[in-house]
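Have a look at these structures, which come just after this line.
The numbers here are math on the coordinates, done by the rules we state, and not lab data. Here the structure is a predicted model, which is why all the values come from computation and not from measurement.
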Structure 1
Amino acid sequence: MDYYFLDAVSWQHSQALYHAAAHLSREALFILRPATPYVCLGYHQDARAEIDLEFAAGHQIPVFRREVGGGAVYLDGEQLFYQMIIRQDHPGVPQNKVEFYRKYLQPVVDTFREFGVNAEYRPVNDILANGRKIAGTGAAQIDDMLILVGNFIQDFNYDMMSKVLRVPDEKFRDKVFKSLSENLTTMKRETGRIPANADLARALAGRYVPLVGGLESKALDPALLAKAAELFAEMDTPDWLFANDRRGEGKEVKIAEGVFVIQKMLKTPGGLIRVTAVKKDDRLSEVHLSGDFFFYPMEKLQGLEGYLEGIAADPEAITEAVQRFYRENGIETPGVQPDDFAQSLAAG
């Protein structure tokens, strides 16, 4: 597997390089950090629902939507990222996504521990230190390549994270700040110091060697850089950023006898589900699903929305339909069950 320890790179390269490697079917491990801050949105999230875009623009903070699920995060140079791209059929790769997380996050846990952090893995994809989250992690699949991304949170700007998120009012924002401070920790907070990036990278890379069959240090080559530029040009656009905001701003749904609009959120072990739909004569239409959960294959989520068109708006019918869609399409949603969608969409 190719190994790239790059330390500080442009914020664009901090996302585009691992996407490029996956699209080129290259197995690789990147360890890097963005030189300047930005906000990164999960693949299934609605940009307008999650991010205060006016605040971000006013403070010149770019907003980018990745091809990996999970939630919106504020990223900067005080977080060191690892990004592993590995073939689905690589020897030893678990086919179950929860086991994939468990196997390939263990080296991260062990590296935290080497540097004095009392870290532990908690399914589905959390790494905790003394009960608080200390890393963001996510996974995706592009063609036959699996992607694992995550970070060592060395220090964190709680104030900026609370400000870039979209919230109903300032009182709610204060609660977000308090919750972040209480539930997310850092290496500096846990140990009183921040290790050198090169030392963290060396420790993590060494732990991955037995799992991936060796690492070969590489420099960025023209083909990888060209693919990264090509993909970034496609992804750094309003069309890509707002691709999941399919409801559109200003859309009106007439409410009449027997017609209702459903707008709900449900927190599950695998992430937050947001739903909007129209219920007419007790049947669903215009179903839209978003959130910070993980859905594999990720491009099938829109297909599930269409599959639910016309389904009776009761939990049993919705659960049965979702289960059938899962079976027919080989869907995996770690920490999210078919009846979670039913609970979100059912009447009542």
Structure 2
Amino acid sequence: MKKRILVVILIALIAVTFGNRPVAKAQDDVFRVAAVAPSATNDLAFSQSMFDALTLLKTEMGEDKFAFDFQDGTFVVDDAAVALREWAASGDYDLIIAHGSQYGAIIEELAPEFPDVSFAWGTDVNTFGLPNVFAYTAAADQGGYINGAVAAMLTKSGQIGVVGPIEVGDAKAYIDGFKYGAASTKPDVAVNVNYIQSFSDVPLATEAANTFVANGADILTGSAQMVVGPIAVAKEKKLLWFGTQASQAELAGESGVLFQVYRWDVVLKDILAKIGEGTLGGESYTLDLENGGLEMVLSGSNTTLTDEQKAEILKTVGDLTAKISSGEITTLPAVEEATPEATPAS
């Protein structure tokens, strides 16, 4: 009878101590990750960049050491919130990733409810001051600058078209860097930008690309998953294409030239190490050329460029990478301070 009473007391104490906290997963030495992303894993852009990074980690570490679940196509924020909460409550994962800046508010609300769960989100540097949130972003202006410089070298018409999604985050950084790189190389080259106010509207992106072509553009670039439309236009019209986030060489074929590839595995490896040491968050990361998180990849599918042109491109990429990494070149124009005469009255 006494033993039965003791068992009941112990169960009651456990319930009081742990409440509704998630049950810890079995210690099987497998690091488990769950990630949600807004578009498809083969979007040749933002979502694929994270999927590729997780796949690379699984290959390098082995299936007996690393596993991940990936819910793609979750553009609706409310749907992502459901998945993130279920993963956090399950206690099955060592790290939960919200791969999309639209998910920030969810992480800010969810992380305090599950203080023993590690979260990561991007692209942003804001950890919300929470000890279990990592944030990550990309200095996309760096690769943008290089793409812009090389595009300015290759354009014959002096007209370049840029199809942008929404003027935020790494998409804006890439486009701003591209414009500055082109202007710094050939000031007379016109870089025309159209933000279509959508990350996924392929028909609208295609229409924007065709408009650039009608106005004389012989080079196109853009960011986000809707770029499959402009890439198709570049192929059809036999123009050159410069990409970012992931390699689009296979899709672009002979139009593809140079791609800025996000290597999120650089960030993830450090996050995994931090969690292994007991640090669940509180730090932010930025991919850049110096730390290898940004990688410039020359297309192997382009047969229209001569060997001399390819050699010149590779030399330019190497020179600019070194100068950007050392700080000799800044990839965004300096922000001019407002003069007293230009400052509006209170």
Structure 3
Amino acid sequence: MSEKSDTILLKKSSRSWLRYLFANWERTQLVISFALIALVGLISAFTKSPYVLGILVLATLYAFVGITWNIVAGFAGQLLIAHVIFLGIGAYTTIVLNNRFGITPWLGIPAAGVVAGLLGLVVAFITLRYGLKADYFALFTIALLVTLKTIFLKWKFVGSALGLWLQLGNASWKNMIFSTKEPYLYIAMGLLALGVIVQYLIYRSKTGKYMLAIREDESAAAALGVNTSLYKTLAVVIGAVMAGIAGGFYVMYVAFVEPPQVFDLGFNVEIVMASPIIGGLGSLAGPLLGAFLNKPLAELIRGMLSAETSGTSLIIYGSFLVLAILFLPRGIAGALQDLYNKIFPHSADDLPGGD
């Protein structure tokens, strides 16, 4: 009789935990996000292929960068098209500190976040000072991308057009230099887990609600007393800091940086925009869902069509992005939310952007 009672209590406890985890769509997305990170770790435990591990590292990093843009564009509705400028500045900051001053990347990467955050503050100040919104805001960031690319191509201290190779020391955690890809993947997974938590906390906070209000109707938010300038600035700076950190890790992984590599609109679309848009811009799980579909698929297409006519893989990949936008306008997260609402109709959330 006692065993039967224990079994019943165990079942009730399991159901209560499930109800807690899937009580609303926001928490469900958190579960999905950490499940995807756990899946990456599981895959890495069963393969030693440098090629597969390399894809996992980049997909994980792309998911993190996607989160940084999602906070700016998805939450606050700021069309910061050339978001990759912060990643590029972060990459250069870390490699310059390492090569020129011998500063460990464990300090260089946070410093990259600080420098990128300062650039984000400048971007926010200029655009607010001159009232640049929507299309004009987007064009300003693209112009800034071109300007930075030109400056870095001419700046000898940062390698000018030749770029900079990372000065490799002994393989160690201290130098963040490893002979295998597994440690890079573990660091990328840690960054992504931190990014998921930061994004969730922002979304659930009063600051996040103000950002969403600005995204939906800035004039109405201002009329209700929301300091729109403050929260738009916060969104840009937070996204910039996180993107700068991502750039610092990126350069430690690829061990090289040059202006056409990081200050490039094509790279910007691949690493920054594709993941949140495919996954669901404005959603919590969207950047991860998009990145873990987008990056492996891009590599598969590139590998299958590498021997074909030049540019074929780009045409196929571009067609995939177009189809994803046409048939999944709210992204993968939006489709999953519709499924969630059918299973848990009492928990339906109808916020725009998949949340």
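Given -23500 as the derived value for helix-only ellipticity at 222 nm (-39500 (n - 2.57) for each DSSP H run of 4 or more, over all residues; to 500), which of the supplied structures 1, 2, 3 does it correspond to? Mind showing how you got there, number by number?
Numbers: 1: -11000; 2: -13500; 3: -23500.
Only one of 1, 2, 3 returns -23500 for helix-only ellipticity at 222 nm (-39500 (n - 2.57) for each DSSP H run of 4 or more, over all residues; to 500), namely 3.
Given a value of 78, 56, 44 for Cα extents along the principal axes in Å, calculated from one of 1, 2, 3, which structure does it belong to?
3
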